[in-house]
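Just so it is clear, none of the values below were taken in a lab; they were calculated from the coordinates. If you're wondering where the values come from, they're calculated on a predicted model, not measured in any experiment. Cβ atoms are built from the backbone, for glycine too; each structure is taken alone.
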Structure 1
Amino acid sequence: MVSEKLQGYTGILQGGITAALLDSAMVNCLRLHGIEAYTAEMNVRYLKPIAVGSRLHITGGILRSRNTLHWTESQVFIDQVLVAKATGKFITKEGNV
């Protein structure tokens, strides 16, 4: 449930928190598949405001992987309505300096 402590504008979840939730969903999806990776790039789309008190459902998935790169996606839903989504590109820890 979205806490009042996380609001940006009055009654609305701060956008950076939404982005962090989307990023975490993608990272956790990779980890569930045994992949430890860092966020290299992320694109967030805010579709609807997220009200304080909302119960969120967050999903994530791997779109494809090639060598040390992994393309992912994640979504935030409220009552089965898509309110935010992201795509990301991740690089495995072995793949960087």
Structure 2
Amino acid sequence: MKLRISLKTYNKGLLYIAISHVYAISLQLSVNSTKPVFLPKKIKQFCILRSPHINKDAREQFEIRSFKAFVDLDLDSNVVHVLSRLINFNLPASIRPKVTIL
């Protein structure tokens, strides 16, 4: 069985820092893990009218980019230590971690 730690954020720089920290902890504790896998970014685009009453041609465009990455760990006794170290490592508020069992 495997444990998947996936991270999602809107800031690419913070994602690289957090995923490298997770991978480094798994290497220090000699847990069998895969290399970090970075998924393609998702872009959501929004088009909003500048004036709701006139000038339909005047619009503003916004976009939100979300980045994802994950690391798979083999389940053994060291995984508990990895997770406890990750809890002690304060992830920035903009990163959303998710842990699933495969």
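For this structure, a couple of remarks:
- With helix-only ellipticity at 222 nm (-39500 (n - 2.57) for each DSSP H run of 4 or more, over all residues; to 500) derived as -6500, matching label from 1, 2: 1
- The greatest value of FRET efficiency 1/(1 + (r/R0)^6) of positions 7 and 71 (r between Cβ atoms, R0 = 25 Å, to 0.05) among structures 1, 2 is that of 2.
- Structure from which 0.75 was derived, FRET efficiency 1/(1 + (r/R0)^6) of positions 23 and 63 (r between Cβ atoms, R0 = 35 Å, to 0.05), options 1, 2: 2
- Structures 1, 2 were shown, and FRET efficiency 1/(1 + (r/R0)^6) of positions 15 and 55 (r between Cβ atoms, R0 = 35 Å, to 0.05) at 0.35 was computed from 2.
- For 32 (relative contact order in percent (Cα under 8 Å, 6 or more apart), calculated) the corresponding structure among 1, 2: 1
- For volume of the Cα convex hull per residue in Å³, the highest value in the series 1, 2 is held by structure 2.
- For 2.6 (distance in nm of label points 7 Å out along Cα→Cβ at positions 31 and 47, calculated) the corresponding structure among 1, 2: 1
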